[in-house]
Structure P
Amino acid sequence: MLDKKNILPQIAAYKTVILDIGCGPLKKQPHWIGIDMLDADGVDITGDIYEVIKAFPDGCVDEVHATHFLEHLPDVPGLLIELNRILKQNGFIEIVVPHFSNAYFYSDYTHQKFFGLYSFSYMVKDNLLKRKVPSYNLHTGLQLKAVFLHFKSPWIINRPFRKLCQVIFNASTFMKEWYEDSWSSNISCYEVEFILIKL
C-alpha cells in the first residue's frame, strides 16, 4: 500500500472524509480521497482495496463512492462489512455497477460479478423492494436506501429512447421490479445505482 499524501495518519484531522474507491484516473472531485490498485493522477492511496480499507480507523468516513468497481472484486460482502465499520453514523455508500443486461459487461474479462436490482438485497437490510430474497446470514450493518436504473447509450440515436426508459422504469419501485422481471431481456439497462446507509 502506498499512501502518497500521508492521508491515513492525519485522517482524524479531516472535517469531511469522502472516498472514491476504484477511481482510476477519473476521481470525481479533487477533495475526495481516491483509492485504486493502479497508480494514476487522481489516486491518493494505491493498493489492494481490502488492505487499504482495513487501515482506516472506525467511524471516520462520511461517504464512499464506487463507480464500476465492485464487479471486479471477489468478496463484495467482506468489503461492505469493512466499509460499514469505517462509516460515520450518518454516512452512506453510493455504488454504481453494470446491470446484468448490459452487453458491454461481458466484454470486460476482468468482471467477476453480475448485478441486478436485487443484488444488494442479499447483503443488506432491504425494506424498499417488494420481492424478498434470503440474506444468507450476511450481517453487513447496512440498509438499502435507494436504487436507480440507468439506461445510458454510447449511440446518439438511442439516447432519447433510453432517457424515456429511465423516466418510466424509475417512476416507482413497482416499475423497477417490473422492468427487471419482464423487460430486461428486451431493453438492456446500462447500470444500476445503489445507495446504502449505516444501520
Structure Q
Amino acid sequence: MKIAMVLPPWFKIPPEGYGGIEVVVSLLTEGLVDKGHDVTLFTISASRTKAHMFRVFDEEMKAYLDKPTSNFLNIALTHTLASYLEIARGDYDLIHDHTWKEGLSCAAFLNVPVIHTIHSPIDDENTRFYNLFKGYQGIHFVTISDYQQASLPGLNYAGTVYNGIVFSKYPYSEQKEDFFFYMGRFNPEKAPHLACEV
C-alpha cells in the first residue's frame, strides 16, 4: 500500500527530547515500512526514517510554536499545503494525517481515503472545528483515548489507538521503589494531578 504520512513541521523524526506526536509517527512509519508498505513521510530534512521523505523545511520549526498566531499558522499552512499539493500529484492509496486542523482543511478536497489522528485536546475551539465533519464519511478519525471519542460524538471513527511505546526500553522489574513514573506532557488536559493523588 502506498501511504502518505503527514505530520507537523515542529520536530524531527525521531525526536530528541519532546515530541509526542513525532514518537508515535516514527514508530508507526518504521513499522509500516518493515511490513512492506511504501510510505512517504511528509516532514523536515532533519528527520531520519526508512521511509521516503518529502521535505518543505530543512530544520525543526519549533521556535514558531511560541510566536504570534499569524507566524505559527504561516509555517503550519506552508508545510501542510506543500505536502498536500505533492500528495495530489502522487498516486497514494491512503493519507494518514497527524497535523492539527490544517491537514483536514486540505484532505477534505482530495479523492484519497484519509485517516486523521486527533492528537489535540477536545476543548471548545477544537470541538467547534471537528463538529464541521459530523456525518462526513470522507475522513476516518482516530482518537488516542476513548474519552476523546466520547467527547466528540458523530464523527466517522475508525477507532481508538493509544499512543504506543517500545516495551524493551522500559524493562519490568519485580523490585519497586516508592515513586511513580509519568511519561507525557504535564498540563491540565492530560490530568497528571489525578495520578499524583492516587
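Observations, loosely collected:
- Structure responsible for 24.2, with mean count of other Cβ atoms within 10 Å over residues 2-9 calculated and labels P, Q on offer: Q
- When FRET efficiency 1/(1 + (r/R0)^6) of positions 58 and 146 (r between Cβ atoms, R0 = 41 Å, to 0.05) is computed for each of P, Q, the one that comes out at 0.60 is Q.
- Origin of the derived value -4500 (helix-only ellipticity at 222 nm (-39500 (n - 2.57) for each DSSP H run of 4 or more, over all residues; to 500); candidates P, Q): P
- Entry that produces 56, 36, 36 once Cα extents along the principal axes in Å is calculated, selected from P, Q: Q
- Computed over structures P, Q, distance in nm of label points 7 Å out along Cα→Cβ at positions 98 and 178 reaches its largest value in Q.
- When distance in nm of label points 7 Å out along Cα→Cβ at positions 66 and 154 is calculated for each of P, Q, the greatest value falls to Q.
Rule-based calculations on the coordinates, nothing more; no lab input. Quick caveat, the model's predicted, so the values are computed rather than measured. Cβ atoms are built from the backbone, for glycine too; each structure is taken alone.
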